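A.B. asks: So, here come the structures, one by one.
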Structure 1
Amino acid sequence: MLPSIEELRKMRKTLGISQKDLAHVSGVSQSYIARLEKGDLNPTYEKVRKIFDYLNRASQKVNTIDLVAERIMSTNLITCSPSDSIISALDKMRNHGISQLPVLTMDGKLIGSVSESDINEMLLKGSTIESLKTMIVRKVMGATPPQLDRNSPISMVYPILKFSSCVLIVDGGEVKGIITKADILKAVEEYA
């Protein structure tokens, strides 16, 4: 029996696969996947089977790859300071195509993170765009992301990414890299 459309959507999101990528490997358009996930169409059994098979294979590959964090982490870590303006943090995220930034003190100590979601939450709670221009990261930042040692196996990283947008890789208390769902997918493609 095939999973429900909602279960397929959750699988896709958990694996960090975009609707566009899933559409490409499934031989359908991105709008088809979006409409499918919204419940706006009644798909054929064959299309659902193809989507499920791909998601299932991707999930199995992630769980069988025996790599350590250091081999798949991104070392080009983009960070910000607690005294940076919210606008400069948003500019960094936009310029680098990322949705979160670890917040480090001048001496490199990790003290939190700031994300597009954190800033959107401020706007939803009544902050104005004008007020964001003078606000600093310290006022908006959230908790520090999960951290693991550089020798942690990917099998330890993957479950954390089900609940966190990233995992920071540390060595001797110093942040050395970051792993996101996109890094896991690259590893699946490269090493599987």
Structure 2
Amino acid sequence: MTLNHKFLLGITAIVLGMFLAGCQLGQYEYKGGLIDPPIQLPDFELTATDGHPFHLSDVEGDIALLYFGYTYCPDVCPLTMWEVKKALAELETGRERIHVIFISVDPERDTPEVLANYMNAFGPEFMGLTDDFAKIQEMMKSYGAFAEKEAVSDSALGYLVNHTARLYLIDPQQQLLLQYPFGFTAEDLTSDLEYLIQREGL
């Protein structure tokens, strides 16, 4: 075998390897509910627990996991945040490029201090946002989400908040790409995040 033939075989092997790798990436099936085509999201401004304004565009170029919930939520919210925490813990790379945004749908009780303490229990990637309830309801429309108070007579809480219990994944281009219903597993979320981190080169 001549040197030229060896060189051509080497180049062919490299190209074939790249092609197969591309095929594997292209064949990936998301575990979350795919929004196809993705929805380009408008920017928003809400107030972070440190009192400073936060914009969705502040995390452009990274992946954001956005959730509407409240700290007095008895089950759905903490269970969802726990699954997100477990999913992030399984990531080998790119964890610093994931931002978890928890937007309170109960700003009356979720003061910045209360919200900060709640977020700190899950990890540094978790940030809490609050603001005027009407303002939050307006920005929820872009996600097809809702929240409304429900009076509870037999509870010391006084009221609960019925709200959309989905986790939204926003890609680095600020597009709504995936959504996860309540009950998703940490393993599924980790799988999708690992794929996106690789695809986006994060």
Structure 3
Amino acid sequence: MANIAYIRVSTAEQNSGRQFMDLKEKGISIDRYYSDAVSGKNMDRPQLKAMLDYVREGDTVYIESISRLARNTADFMDILQYLQSRNVGLVSLKENIDTTTPQGKFITTIFAALYELERANILERQKEGIKLCLNEGRPYGRPKQIFTDEFEERYKSWKDKKLKTKDFMALENIKARSTFYSMIKNYEKQKGK
């Protein structure tokens, strides 16, 4: 019987340290950690899949909150049913829920529905905002990136393998590789490369 932690943040730039600390502060001894840095909007997450493949009867999966495991009721219930079919418990620290109890099973269903409602409300407000911008002729979304002449020169050197990726990132003050490659993709798209 193992204690397993599943930790998720939405992007690589976000810090998962708070979730690790929550487990440590509760005095929970974790035998194995699984951590994803992707959106929870669906179940296509490598570490989630690995964790679900790993769990065995009698194990308990610990999460910081339900939203770290799933962002919609259907996915949450699918995961919960899968864990229950394997006799694996689920403990959510934020909601203080333990699915090995009847009360815990009941409460998880309620919280999952609330999280799905929250996500639907966010998406609805986003659609309303976009519609308003379109009606008023205003731009919406992230502003278009402006690339300086220095960036263009550095890009050429990088493409010609005269400038290393880490040096290019340092010159542009970019911390994360995902941000760097996103900028490269946007640059190439704007320039038609």
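A.B. asks: If P(r) over Cα pairs in 5 Å bins from 0, in percent computes to 1, 7, 14, 18, 18, 14, 8, 5, 4, 3, 2, 2, 2, 1, 1, 0, 0, 0, which of 1, 2, 3 did it come from? Don't skip to the answer; put the middle values down first.
C.D. replies: Details: 1: 1, 7, 15, 16, 15, 14, 13, 10, 6, 2, 1, 0; 2: 1, 7, 14, 18, 18, 14, 8, 5, 4, 3, 2, 2, 2, 1, 1, 0, 0, 0; 3: 1, 6, 12, 14, 13, 11, 10, 10, 9, 7, 4, 1, 0.
So the calculation was done on 2.
A.B. asks: Match the computed value -17000 of helix-only ellipticity at 222 nm (-39500 (n - 2.57) for each DSSP H run of 4 or more, over all residues; to 500) to one of the structures 1, 2, 3, and report its label.
C.D. replies: 3
A.B. asks: Another question, then. 1.6 is what came out when distance in nm of label points 7 Å out along Cα→Cβ at positions 76 and 92 was calculated for one structure; which of 1, 2, 3 is it?
C.D. replies: Working: 1: 1.6; 2: 3.6; 3: 0.4.
Answer for the origin of the read-out: 1.
A.B. asks: When relative contact order in percent (Cα under 8 Å, 6 or more apart) is compared over structures 1, 2, 3, which one is greatest?
C.D. replies: Numbers: 1: 24; 2: 30; 3: 16.
Result for relative contact order in percent (Cα under 8 Å, 6 or more apart) over 1, 2, 3: largest is 2.
No value in this document is a laboratory result; all are computed from the given coordinates. The structure displayed is predicted, hence computed values, not measured ones. Cβ atoms are built from the backbone, for glycine too; each structure is taken alone.
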